[in-house]
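Right after this note come the structures.
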Structure I
């Protein structure tokens with residue numbers, strides 16, 4: 001028989017013992033994981049937006065939860081401004097009576113209005129077991145409400161030192177004993193209650209109470225906003241594609257509490273965590289609780305009061321009213337009220353009211369010239385409530401609704417406060433703010449550009465919106481005088497400050513291209529030609545009004561240009577409205593040249609081939625015209641006179657010519673001082689005048705009936721000698737530009 005050394009025998013015994021205990025530990029762990037049940041409790045006496053978000057996140061991760069105190073009076077004090085919350089302890093005490101002896105029941109308590117869950121029970125329990133605690137409280141960096149107790153707290157090696165009662169987890173018997181350990185009133189402070197329990201060494205040891213100092217499970221955001229960031233890296237959990245990373249401690253908390261002044265940051269995080277939005281599925285929450293407006297009966301549609309606000313001079317105001325008319329919504333279910341504070345716009349407002357009389361449920365113009373803007377906006381809320389509306393749709397005159405389904409779509413989103421995202425021009429200026437600075441003004445959130453550029457589509461909880469938004473009736477009665485809430489701020493900022501402080505969520509929706517915002521800076525409504533000069537500020541509207549609708553066809557590769565004469569291209573350029581206003585601008589200026597060779601406007605003071613004209617620079621339109629040359633005429637030139645490139649085109653002589661039988665009826669043959677010339681008919685042959693036209697001498701070819709707004713483009717100084725044919729009746733106007741002299 002072989003003998004083993006004593007050391008080997010001892011080592012074998014140790015290994016056997018380790019294996020047995022390891023097996024027992026694993027078996028117990030498996031037993032705990034399978035038998036223990038997680039029960040989530042929260043307290044909420046009313047269904048606020050925050051409450052709905054909390055419970056939504058619980059449902060997303062299939063957590064078994066109970067809401068305590070719903071639709072009952074709150075006696076726990078004003079916890080937003082002072083101590084209180086003892087009522088939560090009492091309600092929890094009553095609810096846990098049935099679990100007080102259940103060692104398999106694990107209780108998770110979270111505040112009901114400012115918490116988001118971002119994991120399922122398996123992950124939460126796994127991390128709880130790993131803590132080694134029987135009861136684990138969330139931790140924060142502030143000793144509140146009694147900072148004198150800070151010295152009594154145990155020192156922590158890493159992380160936050162102080163207890164926060166907004167979220168905790170533990171075995172039911174231990175938690176029940178803790179909440180029944182001492183008496184407290186409903187208006188006593190719950191956090192102070194738990195703090196005293198924790199600071200009692202005997203109770204802390206008895207119930208194995210610990211703090212989640214490094215945020216393995218819980219993240220209190222107050223004072224720790226800079227510690228966290230969103231993690232978009234791929235995850236095996238479909239609903240956890242976006243997680244919260246605690247950069248300070250290298251952890252990933254799954255229960256996030258927006259305590260104290262951090263609620264606005266929780267709103268930002270809540271746009272992603274809780275499976276609100278993720279890179280794979282996009283906006284998951286966009287499909288929650290939708291309404292359907294598909295009835296054939298108009299009376300089934302909610303009644304909407306559409307409040308139009310004209311607070312300053314607004315370009316292309318008629319286009320604003322057209323965008324209202326295009327809304328795809330039963331007109332009988334819309335009442336329109338217009339508040340106009342700009343006297344020069346009164347005529348257009350009156351025209352719209354008269355035109356739409358009988359088309360809508362009602363159309364009325366409330367004279368707001370004597371009202372302040374905030375009074376007018378508060379008045380709109382009153383009118384909506386008095387008329388029994390279901391929604392108030394606020395649309396400022398700067399807003400242009402491009403999507404006819406805007407109103408219907410916003411209603412179907414079923415949010416109490418929602419705005420359609422709108423962008424101003426090609427800028428990143430929009431009708432929402434993604435964040436606020438410490439003074440309550442604009443700050444750019446990390447995701448602002450992604451939202452504004454529609455790289456991420458969804459419903460976004462934001463701190464401020466303006467210009468266009470929808471308010472559901474359940475909020476209206478709570479918003480009386482909201483625009484006057486803070487008289488030091490603009491009315492829209494006062495309104496959104498009121499909403500934030502009341503806990504009303506405001507959403508901006510960018511899932512559709514709803515519309516855009518006009519640039520109204522320095523717009524002078526007293527100038528009747530203000531829109532005509534507005535090309536740089538609001539190019540889109542300018543193009544819609546002043547370019548021929550067929551102009552864009554000329555840029556197509558298969559477009560066939562008219563060639564009435566050799567190398568003379570004829571194409572649509574301007575609308576009749578452009579031509580009408582161009583003539584009006586010139587006649588309003590009225591200082592037509594004498595038609596003689598002497599011309600003080602020119603550098604040399606001499607004109608070889610004089611006309612009766614007014615130069616663009618005389619009416620302050622030269623800068624605008626040079627832009628028109630570059631943006632709209634140059635692309636056509638490059639398609640026709642192939643191989644010639646000049647960007648931007650240069651032109652000194654840009655003018656409108658007037659031909660009259662008794663003034664200057666015609667123009668002698670000449671070459672233009674240009675590489676090419678553009679000649680545009682501004683009024684109609686045979687109707688506004690007779691005769692006229694242009695004859696190209698070398699080709700003996702004439703163009704005598706050019707449509708209004710159409711351009712003739714021909715080579716200049718070398719080949720195309722031409723003359724202006726006599727105008728025999730009326731007045732003929734043409735716009736001429738000598739390009740690249």
Structure II
């Protein structure tokens with residue numbers, strides 16, 4: 001049937017119906033007005049809901065809008081329709097969606113006819129069948145049916161992929177590494193039922209993504225009801241096939257449905273969302289630093305330590321340090337000059353690094369707190385008072401050094417020594433009498449502490465531990481500034497210095513005094529004082545070079561005379577042991593300053609080495625005899641010829657002598673020829689090195705001296 005024939009037939013039927021209607025109403029002499037209407041509809045793509053959108057419909061009375069298929073020769077197929085009959089109220093309606101029947105298959109490019117019909121039979125029931133005269137097509141003023149043919153396009157099913165991983169959230173944003181779509185669409189986040197996504201509701205903003213491949217898409221969560229650390233979330237792709245740019249998916253209206261993959265599965269990924277976290281334990285603040293055990297950050301940021309505001313909540317900032325995205329272990333934060341006695345509450349808070357300038361700028365320049373859901377990422381912990389233990393024994397001071405057996409600290413601190421106060425009932429503070437020694441946390445054995453003042457025997461001193469919490473590495477305790485406060489203390493008593501020695505009357509050698517044995521309980525000095533002629537010693541002056549002694553026993557200690565000092569045969573000298581408790585290694589005894597005081601002393605008498613020789617004849621075996629040789633050490637008696645000037649010349653013979661007194665010492669003159677009247681010179685030499693060979697002048701064995709003078713005599717050969 002052609003469109004013209006259809007119109008003619010329909011018009012004829014309408015006329016018949018009208019006539020019939022009029023004939024049935026004898027009381028109504030007024031002819032009713034014909035229904036009128038218009039519609040605006042354009043070629044379009046069939047929606048995912050298998051519907052078309054009529055832009056505008058205007059009717060003067062309620063009516064129907066329907067869709068007819070197209071005949072092969074270009075007209076509508078009637079009376080059948082391929083859509084729902086969509087009731088439209090009188091007036092103008094816009095964007096009217098008309099659903100095609102589910103069994104209708106539309107191909108790309110198919111033509112359909114959108115047509116207006118009356119509702120003049122049973123109200124609200126579409127009854128047009130082309131014969132019953134009910135709900136016929138509406139005509140325009142020219143008598144043409146109000147209908148429009150449109151061409152439908154059928155898009156391929158939308159496609160897309162997404163790449164998103166389990167992640168720690170920052171600022172409630174989900175990071176999608178990549179989204180690829182063949183047309184613009186939405187990416188949203190759904191909560192989890194435990195078995196799948198909660199639909200249709202979403203817990204994020206709907207994020208519009210353009211067609212193509214997009215990296216690093218950030219989607220902000222907006223509903224935190226189901227958000228917790230470790231929560232499962234579903235990231236899902238949706239179409240945008242309703243009102244462009246408006247997310248409309250409600251599970252019923254057919255708009256903005258989820259996108260499916262080639263296997264018919266929704267394009268979505270389940271992820272585990274983790275909260276940024278801070279783990280910290282109560283602790284001692286050491287070197288103004290706190291240690292935060294672990295910080296798990298979603299992005300680069302700052303770990304900021306806040307003080308208590310007085311109400312158990314974060315207050316002023318004490319310190320901060322940068323942390324990297326991911327897990328950060330044992331994060332150290334410097335708290336500056338704040339001091340902590342223990343029990344203070346501190347609040348580590350995570351901030352983001354934005355802008356990325358490497359400078360902490362909150363609140364003036366970004367770097368705001370990290371959040372998860374509605375909560376700032378912050379925890380609290382308490383400081384612990386520093387503690388320590390000291391093990392120290394009563395002792396003889398080793399010079400000016402105190403030895404502390406063991407010190408245990410749970411934070412970096414100082415060990416110092418205080419003397420007793422004026423009433424001897426506690427330490428004198430804040431002053432100290434030692435050089436402060438810094439110690440790291442832990443246990444340290446045998447800690448040496450140098451005293452800066454002389455202390456007397458039996459004095460009670462206080463070894464005290466202090467914190468190090470102001471300028472690290474500088475001892476600052478003054479009792480008022482709050483820095484480096486005491487932790488704990490232990491007392492000990494200073495024992496008297498000890499020392500003893502063994503020294504005998506002796507023949508000197510090389511102007512030195514020999515002390516056979518010295519035993520001291522601390523670093524000490526041994527010196528020589530002159531006799532004052534009244535049975536005691538001259539003090540504080542000494543005539544020797546001080547000889548330093550280590551604690552313990554030392555044998556055969558040689559003491560040399562000081563420059564300008566001499567000895568007298570038979571003189572009494574006083575050997576004295578002194579402490580070394582001032583500047584170690586420097587002899588400081590002056591009788592008044594308290595340093596290097598005497599410990600023990602005793603006197604000895606000294607004798608000069610000597611040689612006695614009488615005038616004599618040379619024996620038949622070419623020997624001479626020295627009457628007596630008194631020597632302080634093993635040595636040699638050496639016979640020198642006259643050098644022609646009345647002084648010792650060439651050596652013509654020698655023999656070894658022992659320490660002590662040697663009598664009638666025979667010396668072989670070898671091949672020397674000595675005439676009567678010649679002068680010979682017996683000279684005493686020492687045996688050094690002790691090799692049994694006379695080596696002077698090439699190998700030691702130099703002349704013995706007393707007061708710098710060589711021990712030599714002369715006699716005349718008879």
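What follows is calculated from the coordinates using simple rules that are stated; it is not laboratory data. Quick caveat, the model's predicted, so the values are computed rather than measured. Cβ atoms are built from the backbone, for glycine too; each structure is taken alone.
Here distance in nm of label points 7 Å out along Cα→Cβ at positions 355 and 675 has been calculated and equals 4.4, so which of I, II was it run on? The value was obtained from structure I.
Tell me which structure, out of I, II, gives -1000 once helix-only ellipticity at 222 nm (-39500 (n - 2.57) for each DSSP H run of 4 or more, over all residues; to 500) is calculated. The structure behind it is II.
Out of I, II, which one gives 15.8 for distance in nm of label points 7 Å out along Cα→Cβ at positions 75 and 635 as computed from the coordinates? Corresponding structure: II. When mean count of other Cβ atoms within 10 Å over residues 283-290 is worked out for each of I, II, structure II gives the greatest result.
Looking at structures I, II, which one was mean count of other Cβ atoms within 10 Å over residues 307-314 calculated from, given that it came out as 21.8? Comparing all candidates, it corresponds to I.
For distance in nm of label points 7 Å out along Cα→Cβ at positions 147 and 179, which structure out of I, II has the highest calculated value?
On the way: I: 3.1; II: 4.3.
Top value of distance in nm of label points 7 Å out along Cα→Cβ at positions 147 and 179, among I, II, belongs to structure II.
When distance in nm of label points 7 Å out along Cα→Cβ at positions 259 and 707 is calculated, the result is 7.2; to which of the structures I, II does this value belong? Of the structures listed, the value fits I. So Cα Rg over 2.2 N^0.38 Å, computed for just one structure, reads 2.19; which one of I, II is that? The correct label is II.
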